[in-house]
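Take a look at the structures below.
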Structure P
Amino acid sequence: MKTTLSASQEQGSPWVFDCRMCGECCRGEGGIVVGPRDLSRLCAHLHMEAESFIALYGYRQNEKIKIRTGPDRYCIFFLPGTGCSIHMSKPDICRAWPFFRGNMVDGTSLAMAKDFCHGINPSIGHEAFVHAGLRYLDQHQLRATDPKHEAQALIGVLP
């Protein structure tokens with residue numbers, strides 16, 4: 001299931017993000033935080049108890065739960081050539097990409113994200129990106145407020 005987002009809801013508005021399902025945002029250790037709401041959603045989807053989910057797929061770091069990566073350093077739920085095996089229940093941090101705090105408050109961070117992620121429109125300006133991102137985060141209730149248990153990248157994402 002691809003995500004395509006326009007700069008505004010007006011017809012003909014330039015696209016901001018069109019997920020290519022390449023998995024590059026799924027690579028790297030320690031970045032996929034599972035907040036309390038995520039844990040409930042994942043456990044329901046996988047028909048598991050929370051402690052079983054954590055034992056099989058996650059680990060605790062301080063007070064946060066994070067998803068393990070495989071030997072290839074991709075999230076263990078990412079399947080090459082297929083994409084996310086838990087797409088319908090994936091954590092909020094995954095749902096929010098590329099609208100992380102860094103990209104929203106800093107144009108240089110967004111420019112680096114554009115180099116990394118080919119799903120971000122390379123010609124979209126920072127202001128249009130922020131406008132679309134705030135709308136997306138609010139529509140999907142992805143702003144986080146609990147720094148002990150939720151992803152830092154979703155906390156304090158502009159007013």
Structure Q
Amino acid sequence: MTIRYSLTRADILRSFFRSLKSSPRFLVTVVTYSVAFGLFSMLANGDFSRSLTVRDILIALAWTAAAFFFMPAWFLVRYKPEERTLTTSPEGITNEMGDRKATIPWSRIKQIRNIRRNVLIIGVTGNAIVIPRRAFEGPDQQAQFVAEIDAWRNANDLKAL
């Protein structure tokens with residue numbers, strides 16, 4: 001099956017915050033990186049070699065919040081509005097955008113999620129392909145797309161045995 005779609009900045013933000021809500025692992029990863037920035041700011045200021053003050057803690061919290069909000073902002077900076085073409089086949093998923101083309105074999109796809117507004121294809125590295133529902137002609141085609149991917153992934157899993 002082949003679908004064509006473009007993402008909007010709103011799609012990117014929605015998928016980031018929805019993923020925080022629906023994926024405990026993603027939430028833990030984002031919070032861990034954010035807190036690490038706050039702790040690093042305390043370490044850089046030498047806060048651990050003396051008594052902590054309220055000011056030290058507020059500065060660390062500010063760095064933590066800044067790191068947290070930097071992540072979705074970075075996704076927006078890297079936003080690519082070009083139309084994407086995604087094709088599924090027995091070998092995997094081919095994703096084309098402009099003159100760039102990449103094929104991801106089924107063995108590198110960890111999970112597919114069919115959620116209200118999007119289909120998320122999550123790779124084993126944690127990267128995700130977000131496909132908005134408007135890429136499909138309707139809910140039936142969206143469900144067929146997900147079922148097709150599941151069938152090919154399951155067939156690939158059987159080959160690996």
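Structure notes:
- Origin of the value 38, where percent of Cα pairs over 23 Å apart was derived from one of P, Q: P
- Distance in nm of label points 7 Å out along Cα→Cβ at positions 53 and 77 from the coordinates reads 3.1; which among P, Q: Q
- Which entry (P, Q) yields the derived value -17500 for helix-only ellipticity at 222 nm (-39500 (n - 2.57) for each DSSP H run of 4 or more, over all residues; to 500): Q
- Origin of the derived value 3.9 (distance in nm of label points 7 Å out along Cα→Cβ at positions 61 and 93; candidates P, Q): Q
- Label whose coordinates, when mean count of other Cβ atoms within 10 Å over residues 21-28 is calculated, return 16.5 (choices P, Q): P
- Each of the structures P, Q was assessed by mean count of other Cβ atoms within 10 Å over residues 29-36; the largest value belongs to P.
- Looking across P, Q, the calculation of distance in nm of label points 7 Å out along Cα→Cβ at positions 37 and 133 that yields 1.8 traces back to P.
- Which entry (P, Q) yields the derived value 29 for relative contact order in percent (Cα under 8 Å, 6 or more apart): P
Every number in this text was worked out from the coordinates using simple rules, so none of it is lab data. Everything numeric in this text was worked out from a predicted model, so none of it was measured. Cβ atoms are built from the backbone, for glycine too; each structure is taken alone.
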